[in-house]
Structures are given as structure tokens and as C-alpha cells.
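Please treat every number below as a calculation from the coordinates, not as lab data. Worth saying up front: this structure is predicted, and the values here are computed from it rather than measured. Cβ atoms are built from the backbone, for glycine too; each structure is taken alone.
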Structure P
Amino acid sequence: MNVSHLMFVVTVLIVATTLAVVVAKKLNLGSIVALLVVGMLLGPHAPQPLLTGHVDEMRAVGEIGVMLLMFAIGLDIQPTRLWSMRRLVFGLGTAQYVLTTFAIMVFFLATPGIADVQWKSVLIASLALAMSSSAIPFPILEERGEQATPHGRAVVAIDILQGFMVIPVLALIPVLAAGSAHGGGTFELGKAVEVVAAVAGVFVLGRFLLPWALTLTARNLGPGGFAAIVLAGVFSAGWWMEAIGISMALGGFMIGVLLSTTLYAEQVKAAVTPAKQWLLALFFIAIGMAIDLQQVAEFETDLLLYLPTLLVIKFVVLFILARAFGFGLRSAILTGSLMMPFDEIAYVITASANANGLLSARVYMVGIAVISFSFIVSPLLINLIYRLCERLTSSAPSGATPGPGVVTEGMVIVAGYGYVGRAICIILERAQIPYIAFELDPERLAKARKSNHNVQYGDVTNPTMMGAVAITRARLVIVTTGAYESTKRLIGNLRQFYPRVPAMTAVQYLPQRDELRQMGATEVVALTPEGTLSFARSVLDRLGTAIASSETIIGWARSSDYAAIRGVGEGKSDAAAESTP
């Protein structure tokens, strides 16, 4: 492929992908459906193929996107969040995964043509298909504002448990394959030792080396250097795992979990988001290109048998368990339907099993087709079930009360931890209002740790960072950055990308307040005039001025929008105007 053809292919892929994603969202199908369809329409098996080769290479590059997806999932698994949902995570989540895996294994072993397949192959396939997608239910829950509902919390809990299960499942594949390669049914001790050593090495990298490197980066380069450090660490972990025959996704996931408790978790997530989105899109497009619809038509009977049966198995298991955990009828139905779709990681698990000789080429193709078509069918089924559930009355589940740190819905976001920001955090804590503050200065972060304030490292003025922290769900954004240019950039991005998010802003001078109001910000307070007038009032009191006269004088200074003292802040140098309190 020459450079000219490559540029043409990339252009067509970008345009087609953008249009397909827009149409899919209009139809409530999800972006994954759009990406798979683009791959099928433009791949080597299409009537008018755009790309006839290099599909395997595209998928290999796209698997880096899956690794980054697992890394992002790992960043969301925090010990405090896990502990507050321990009953759902370790109870419902564990029961769901174990019972679903067992039910799928029974179905496979009872199906003609599969009963004679090795038990190892059936086990790995069942473990992969028992996992449920996070790409489909989470956007649906967010769109409907149901993250804190019983079924919303159940989806989060199951996703957390399955995130942890990725580690043993991916690590199990090369161990089982090594045993099969030697003709026996026992595990190879040497391979197990390699796996343990690799996991230990990644632990050291994510627990000690990367946080140290990120601290140096924050002090010397700022958030702009985070992407390079984080990607280097994740790629190193992925390469390490891939070198011993384990999927690179395992390394990315472990690094994410280990960094989830650091001050840099949100900024790290924002740093990898652009690369993750594009590479993950490439992965799903490559999967679509690998699907030969003519070949799929040849085992149409298999699809008609496996796809609906497996979806029903997953739904029934979760519905029964949800009812057993005290969920109402509506919540139990929605929990089962939201967790029906197969997980994206099932692509990685089945591909790894195929590469290690645990799945034949035909079984692998059937599995890929079943997983892919579930992404197309599941959103339609979920929307239908939601409509049916509108007639049902939900009842509150026992033992599913909201816990702290589970959702960010309704949290206050404080931008900046200078003097004003620290005061705001103290007041919010006193009022028992949940908040999270963001700061770039390492010294201020150290003060926050000593004060036990909820402050993270992050440049919240960046639109990518805003998306990573789900700023659209914030109850209020309080801007106290101190540096006026940063404040103006944050307000501008809020007005452009998140106009419905309420924001309050504190600046030093009246001209700064006026400029922000011209940009569309309505709730802006200039600190200098009020602080100055408060001091002036103290001066008058000290000089023995009558209270009534003091009130009149201060009122005069405030009148007509501080007209009498408006020129005080004029002529300040940029450095003075941007000084941090």
C-alpha cells in the first residue's frame, strides 16, 4: 500500500466512521454497532472493499485500544468504592459470574457437536461469554440518569467484579494451553511461575515506579507530559504480558487499578482518553472487517441457536439473582437486560484462546460473530424492555442503599486549591456537601493531603479532562484557580461544551468579572472590592465613625456596581492581575 492509497483509506475510514456513529446514536444503537458496520461495509469481504489486506495488522494495533480501555476500567476500581458496594460486588457479582459460566458450560456440553470438545476450550469460552459489556449499559444509564438506582448500582458492581476476573481468566489461558501442548491434562509449573513473575513485575511498575515518575512529571513538566509517561508505563506492562503469552490487556488493567488510588488518577484518565478512543474504534472496525457475512451465513443455524440462547441464559441468571438480593421486579428485569450483551474483553479472551490453540478457527469465527451481533441486537432489546417496564412499578431493594463514593452525581467540583479554594473546601465539608477539587501545584496537593481534603491532581480547564471527570453530572462547578487566564479558559470551555452545568467564579478584579460576564458567565464575584470594602469598614469602625454613617459610606461605594472605586483595579500588570491568592 503506497502513501497516497493509505491517505485515501484513512480519510474514507474517518468520514465513514463519523457519519455512522452519528446515525447510530440517532437510532440509539451505540457507537460499537456503527464501528462494526463500517468494518463490514469497507473490509475485504464487502462487495466493494476499501481495504483488502492488513486487517490482522489493524486488529493488532487496535488491541492497544482494548488495553487502554482495560486501563481506564482499572482506574475506576478504587478500594473505597469497592468497599462501599461489597455486598453487591462480592455477593451479586460473584454469584452472577460463577452461575452464568456454569450455565453456559452446561449448555455447550449438552449441544451436539460440542460435547466432544476439550473441557479446557469449553471452560475458556464460557468464562469469556459470561462477562457482560460496559460499553452498552453505562451510556444508557447515564442518559436516563439511573446510575444510583438499584439496577444502576448492580451494573456497576458486576462490572467491578468482572474487571477483577479479567486477571485470572487471561492468565489461565497460557497455563491451560501449555498443559495441552504437552499432551497432558496438568498445568505446567514453569509457565505458572512465569505468569506470577510477570504479574509481580507489573505490580512493582504500577505501585512504585509510575507514581514516582508521575510526581516528577507534575513538578517539572505539568499535565502536558502525563500522556507520554502513562502510555510508556501501560505499553511496558502490555509488552511484558504479551512476551510471556498473556494478553496485553491484563497489563493495562493492572496498571489502572494500581494508579486508581493516586492523586493523578483523573488526569491520567484524561491523558489516555484520545488515544484510547481512536485505537478502540480501530479495533472494532477491524473486527467488523474480519467478519465474512457469506461465511456467517454458512453457519446461520449456529447463530440462531447460540446468540438468543446465550442472551436468555444471562438474562435469566441475573433476574433470579437480583430477585434473591431483594430487587423489585422492574429493577430485576432491567438488571438482567442491561447485562445481557457480551463484554468487549471477550474478543481478547477468545483471540488469545485461538492463538494458544484452545479454540479452532471455526469455533473462533462463530464466537466473534455471536459477540459482534450481540452488540447490534442488545441495544434494541434493552430499549424494548425499558418500554415494557414502564408499565411496572419498581420496588426498593433491601440492602441496596447508596454508599459514599459510588457515584459522582451531584458532587461539587472545585477548580483550584489556593486560599479561596481551601476555604471553599472547608466550608463544603462543614456543610457535609460532597465535593472534589483539582489542583496542579504539588505543594498545594501536599497541603490537601495533610488537611485530608478530597483534592486530585488535574488540569480541569482542559475539555478532555472535563469529560474524564464527568463534569456534566456535577451539581456545581466553583472556579477559584487564581490565574485569570486559566479561569477564562475554563469558563470558555464550560460555555462551549457544557452550557447547562452551573458554575460560580471568583476573580480578583472588576474588569476580570466584567469580561467573564460578557463571555456568558452569570455568577461571577470580584473578591478585591468586597475585601477592600470590608477592610475599609473596619478602618471606619476603628476611627469611631458612627455605625449608620459607616453603612451609608460603604453602601455608596457599592452603589452603581462599585462605580466610585471601579478604577482601582485598572492598569494592573498582567502578572499582578493573575497573581494567585
Structure Q
Amino acid sequence: MNEKRNALFSVADKTGIVEDAKRLKALGFTIYGSKGSAKYLNENGVETIDLKEIVGGDPILGHRVATISRNLYAGLLADLNKPEDMEELEQLGIPVFHLAFVDFYPLKSEISREGSDMASVIEKTDVGGPMMVHACAKGRRIVACDFLDRKRVLDWLEEGEANKEEFLSELAAKAEIYVADYILSSGMYHGAGKYYGVIGEKVRDLRYGENPWQEAMGLFKIIGQDDPFGLDKIQWIEGNSGFINLTDFDGALQTLTHIVAAYYKNNLWQDMGFASDEQLPYLAIGVKHGNACGAAISATSPEDCLMKMIDGNLISIFGASVVTNFTITKELADMLIHYHAGETRRPLDVIVAPEIHDDALEILKRKSDKCKIGILPVLAKLDAESLDHSILIRKVRGGFMSQNNYDFVLDFDSKDIPRYGSNNILFGQDKMNIVLAWAICSTSNSNTIVLVKDQMLIGAGVGQKDRLECCHLAIEIAQKAGHIPFGSVACSDSFFPFPDGPEKLIAAGVKIIFTTSGSVGDKKTISLCEGTKTSLLMIPNEIGRMFYRH
């Protein structure tokens, strides 16, 4: 197609615009540009008309007003399907714009920049860019405000403009959403906490909601965030995940990232016998109903890690969602499905790993895509910065609540963690057991008591109404699974109001208890542990209390 059409460039990031403009030239477009874009394109051999010819002069007020003018917006908003609009513009000598590549000043990065202030944020608040994009959306113009969309637009033009109305609607929707997100950022900044919101882009349809009769709108990525561990980054190779599947995976990811954050914070690579901090232990988490039902750490091998995760509770791991930080080979897949499963297969609902071999996939599959299998390569690269620091949001009737994420990291050297009892020296294996117990407990539903032994989860009393019942349940589950709690580590997600819970744990043979402090009964708990030579670590509730996850 070689009709006479006009294209507008107004971009702060000039990356790739010369090639883009040349492709448009080849399609018959005349190129216009805001002052900076026009100068850059002309200097690089692309004939470009400066917008000052349209808007009536160079930018004024220190570039605060550059593109805002009646003539420019007439060229963007005129109805291309109305002959009278086209005639009026021709009489006025105003060109019709058919396409616009526009981006905005980097407002969000300025807001988050250390040292920014009101003046610098205002300076980086774009007005002309969002106005142009909004006008293009209303005017049904070809508009791209996202760098990645420019290539899509050019390819579409060169390939014959198939499904034009549908494509224009898609571009208009994205343009309006990007403008809304930009303005929302400005409003939240100036509102200083009075206003809050996020805008999401659907990246995946879901099978259904929490139940088959509940329709799920889908998985949405928050615009403006590019989290390498975001659930939108999972490459699903088998089955279509549902609401619960992703919720379980998200919980497992919280547990994994807390383990690794504490691993680096406490230099546990040394305690595990590794030569450098570039070596991570093998990690596997099984999740069911939002809580870890199997979890293990191993410095030895992925086989050892999976064996310990499964052995933690052969009943609970049935139908679980499993996440690892290592590749699943054919041999490991066979272990997941058949190890201690008797004559039957162990059904699993979700399996996500950094890589899954093709021959392993054949073993893991279930009929009717009941096992959802995905790849997230970044799981092999977990590090000290992998924790999620984004705001947590919860829908409530008539609105929502928000709070900071749970990103506290256990530090054994902290002066805020006093130790009581006879064992004040923690060995490497003790630390790893405590870290695993703490990470699981931190990311489970309250109230929770977790028991860990030999770097594996052996029992958890989760979501009970009182902490004593949690202790009873954790011990009972461990014993029914064939474990002996003697010598294990216990973690409580909050303080013990009475010493009855610790009494129950100590009677079962628990040797180390990690909990928070802040109860009026703390002194009794401390006295009990000192009298029974049980090691007790306590951190103030206001510093280290773990997830409520209600």
C-alpha cells in the first residue's frame, strides 16, 4: 500500500526510530516529529517535518508546552470517515495524522528514584504525550506508546493491514490504559497515600475460579512491573492452570524466596560445605491448599531433595503442586510419580521447574491435562534479591486493603534475636533446619507450628484457632508420617501466650524453638526452656511476626 499518509514521532527514547521511520517512508508516509525527534531523524538521513510548522512555533516555557495546539489535535481527532472533516482540515491547511509513535517522560522511575522531590517529579510529568495518545485512541489512529508495539505496527502495515478494526481497537485500548496508568501514578504521588490503584493486563485465561462453577477472569500482569518471577513468565507446556493452581505456586514461590534470602543473609553456603556463594542447595516445595505439605533442602543431590520432600508426608503430597529450583530429568520425574507410591502413580496437580526434559514430561502427564506442567528458568537463579517487595492487596466488600509485603529476612547475627537455654551455639545443620522451618512458617496460614528435621518438613499444624492445638497437630502429623520429632526444630509464626505449647513440643523431643516475643507469658516460656535445656530463639513480634495469610 502506497497512499499518502502522515506519521508523527514524539519520543524521548530514540532507540530504533530511524529504522522505524525508514520503513514508514517506504510505505508512503510523510514523517512529522516533535522538535527533538525531528532533529534526530533529520540528522540521521530521514526527512522529517518539525511539528513547529503545525503548532505555531518552537516549544515554549522551557519545553513545558511543545505539542499542545488546536491544529495538531484537529489532525489527530478528525473523523477519517467523514468527508466534511477532511475538507475542513484541507481548507485550514492542517495535515491529517494517520499514525503516531509517542512515549512519555519517565515519571514512574523519577517517583521511585532516590533523591527525587516534588519539583523533579513535576518536571518529569508529561502532559503532551498522554494527550496525544488519548486523542489518537479516540480518533481511531494507529498508535503505539509501547516500544515493543512499534514493530508489531510496522509488520502489520507491511503485511496488508489485516483485521484493521480489530487491530485499531486493540491499539486504542492499550493506549488508553497506558495513559490511565501514567495519570494514576501521578495522582498517587500527589495524594501521598490517599489514593491507590493498579491496572492489569490479561496475560492468560484460567480454567475456572476457586470452584468449577466460578468463572475466572484470568491472570493479569500489573502494568509497569516486570518481575522476573511473575506468574506471567511461566511457560506452560501441559494443561491450563486454574485459580487455585496459581495460588499454590505463588505460595511455594514465597517459601522458596524466603529460604534463599536467609541462605545468603547468613552465609549458609559455608555451613553446607560449598566452595562459594554461587552454589545454591537443591530446593523442593510441595504445596496443597495454600500451605507447604512437603519441603526439603539438600546439599547432596536433587534425588535426595525430592526423596526428603516426598518422605515428609506421603499422604499430603498426594495431589500437590510441586516447585523445584533444579531441572526435572526422566529419572527425577519417575521419582516424583513412583517413589513410595506403591503400585499406583502419585498424581500431582502442578509441576514447575527451571527446565523439564521431554522424556520427563511423558512420565509426569496425566489424563485430560489434569497435571499442569510449566517452566520458569529463573528458578535456577534464585538469589538474595528474589523476594517479592510489592504491595499486597486484598479485596473486601466495597473496596480493598493494602499492606507492605512480608519481606523480613531471618538474621542469626541480629541483636534482636536473643537466645535462651543451654544450646546458644548453632551449628550449620541447626541453622538450615531453622531457616527451612521459619520460611515455611512465615508463608503459611496462621496460626502455625512447623516441625523440621534433617532439612525436611516433618509436620505442620496450620490454621488452628489456638497455638496449643497447632503443637498437638504438628506432632501428631509428624508421628503418623513415621517421623520421630526428637531432635527437631519447631517454629511458631507468633508468640506463645502460655508455656503449654512449648511444653508439648519439648515433651515430644523438640530441641530448638524459634518464635516471636511480645506475650505476657514470655518469661514463663523462657524459664521452661532454660529449665529443660531447650534452645529458644525469640524475635520481637513487631519485627519478625510472620504472615497472617487469613
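Tell me which of P, Q gives 22.2 when you compute mean count of other Cβ atoms within 10 Å over residues 94-101.
Computed on structure Q.
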### Query
A value of -21500 was derived for helix-only ellipticity at 222 nm (-39500 (n - 2.57) for each DSSP H run of 4 or more, over all residues; to 500); which structure in P, Q was it taken from?
P
## Note on the structure
Calculated from one of P, Q, relative contact order in percent (Cα under 8 Å, 6 or more apart) reads 9, and the structure in question is Q
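Tell me which structure, out of P, Q, gives 1.12 once Cα Rg over 2.2 N^0.38 Å is calculated. Don't jump to the answer; show the numbers that get you there.
Working: P: 1.12; Q: 1.22.
This value belongs to structure P.
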## Note on the structure
Re distance in nm of label points 7 Å out along Cα→Cβ at positions 254 and 278: value 2.9 computed from one entry in P, Q; matching entry is structure P
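Out of P, Q, which has the highest value for distance in nm of label points 7 Å out along Cα→Cβ at positions 230 and 318?
Values: P: 2.8; Q: 3.9.
Top value of distance in nm of label points 7 Å out along Cα→Cβ at positions 230 and 318 goes to structure Q.
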### Among P, Q, which structure scores highest (criterion: FRET efficiency 1/(1 + (r/R0)^6) of positions 238 and 486 (r between Cβ atoms, R0 = 41 Å, to 0.05))
P
### Query
Between structures P, Q, where is mean count of other Cβ atoms within 10 Å over residues 414-421 highest?
P
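Out of P, Q, which one gives 3.7 for distance in nm of label points 7 Å out along Cα→Cβ at positions 46 and 334 as computed from the coordinates?
Details: P: 3.7; Q: 5.8.
It traces back to P.
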### Task
Using FRET efficiency 1/(1 + (r/R0)^6) of positions 150 and 422 (r between Cβ atoms, R0 = 41 Å, to 0.05), single out the structure from P, Q with the greatest value.
P
